[in-house]
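Presented below are the structures under discussion, each in the form of structure tokens.
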Structure I
Amino acid sequence: MRLLAVVHGTNARGGVFEQAAREAGHAYEEWDPAWGKPLARALEAYDAVFVFGGTMHPDTDDENAWLRDENVLVQELVERGVPTLGICLGAQLIAKAEGSAVYPLPGGPETGWVPVDLTEAGRDDPVVGVLPKRFDALAVHVYTYDVPERAQVLVAGPRCNQAFRLGERAWAIQFHPEATLETVRGWLFDGRDVPGDRDAVWAQTQARIAAWNDLGRTLCGSFLAAAARAAVAA
């Protein structure tokens, strides 16, 4: 399959998802809307799309004019039924594309390992259902969203929604299953203010990252399998 990875800068890219996709033999192309360049090929040439995170927020269209074009792109992905997986900012943009509100997480950012639970719909979901019913997820986000009215809630967290599915082919995940150890190191120690005890989060991440990356590869594989089934059905 030909995959499009929408990235935002250099510190929120595909991580283990890119590794898993390339190892499975898929064509993997990165594109950053801030480059000011069009996609390398027509949108219909891609079998599936990842929309990853970024340091910017989903409602900062005035400061990041390219977000307006990305909003249109995400809306088109959903409307066309292109298999799409949004992570963090990508999840927020899927909610925004559906007309839901996006806003700072009440109580402040969520950084670190948080307990989350699959809902009944999540356990039956063809992508998210490969995850454990309850697990600690790596969360690094400032914003959240209102779950779209027609979406199915897949993963619940203590402070906000952690995953939903929109229609049959768009998945939104607030936590970071794609993150590598080096990615997290950058997030914690790149000079930005990080709420909470960053040293404790770093120690926990070092202890957990191997198992977490295995889980991320499994989740990526289930998404790619769903995209392959969609391609056959098209």
Structure II
Amino acid sequence: MAEALLFTAARIGTFDGQRPLTNASGFFFERDRRQYLVTSRHVLIDEPSGHFPDRVEIELHVDAVDLTRTVGFSVPLYRNGKSLMRVATDSGGEIDVAVIELDRAALPPSRVLHAFTPAHLQAQSANVELGTPLSILGFPLGFHDTLHHLPVARQAAMASSFGIRFQGQGYFLTDARTHRGTSGAPVLMRGPAPRHDAAALPWRLLGIHSARVDMADRDKAQDDALALNCAWYADVLMILTDH
């Protein structure tokens, strides 16, 4: 049996009807017995690029022993012309995080799925030092274990002061090599579970990976890319899942 953490992540495919559009990463979050799929807002809707999918598909394991057994699960983004996505803004503008509530009754009864909860959220007031080792769990360029349908983890480090909104935005920076397809991945720190009901996942959820950060005026002939990324603070999930 693979470790529980690997079943928190979801490979997301976006679709316009039957037409495939993009691939991305996401993860599961549970609050008050409600189940949510979390990813980046721009994965689900991106006005500048004209990206407007009407549904996403995720892959779910249905056998805890035989990890080759999975099913595809389609999640609509609109119903009767109304958006099912939850997004938010703050003083800095739009937050690049979105959640969709999953219909638990429609999920496969035999699903093998683990979800983060509010108990896993790392408070912005916590002391997370610069250089702290982090993991970003996702599907870079759609790459994953195609036999067992499992994500891969990238090593990262805290690259800005945790708890301070970098340049006034609701995110912090990580130092990691990332690729397209990682958008929406959870940014995690190994740590003791704060409550017994979170013991199966001894990780702290710090953020949601959004995009690489670079200098607009960088001399591409002389200077390498910064290899820095922005991750939105995960405590926004308490706003997005509030009923």
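Given 146 as the derived value for volume of the Cα convex hull per residue in Å³, which of the supplied structures I, II does it correspond to? Before the final figure, lay out each step's value.
On the way: I: 116; II: 146.
The correct label is II.
Hey, helix-only ellipticity at 222 nm (-39500 (n - 2.57) for each DSSP H run of 4 or more, over all residues; to 500) derived from one of I, II reads -11500; which structure?
Working through the options, I get structure I.
For the read-out distance in nm of label points 7 Å out along Cα→Cβ at positions 3 and 147, a value of 2.7 was computed from one structure; give its label from I, II.
Considering all the candidates, the number was obtained from I.
Quick note: the coordinates plus some simple rules give every number you see, no bench work behind them. This one's a predicted model, so the numbers in the text were calculated from it and none came from an experiment. Cβ atoms are built from the backbone, for glycine too; each structure is taken alone.
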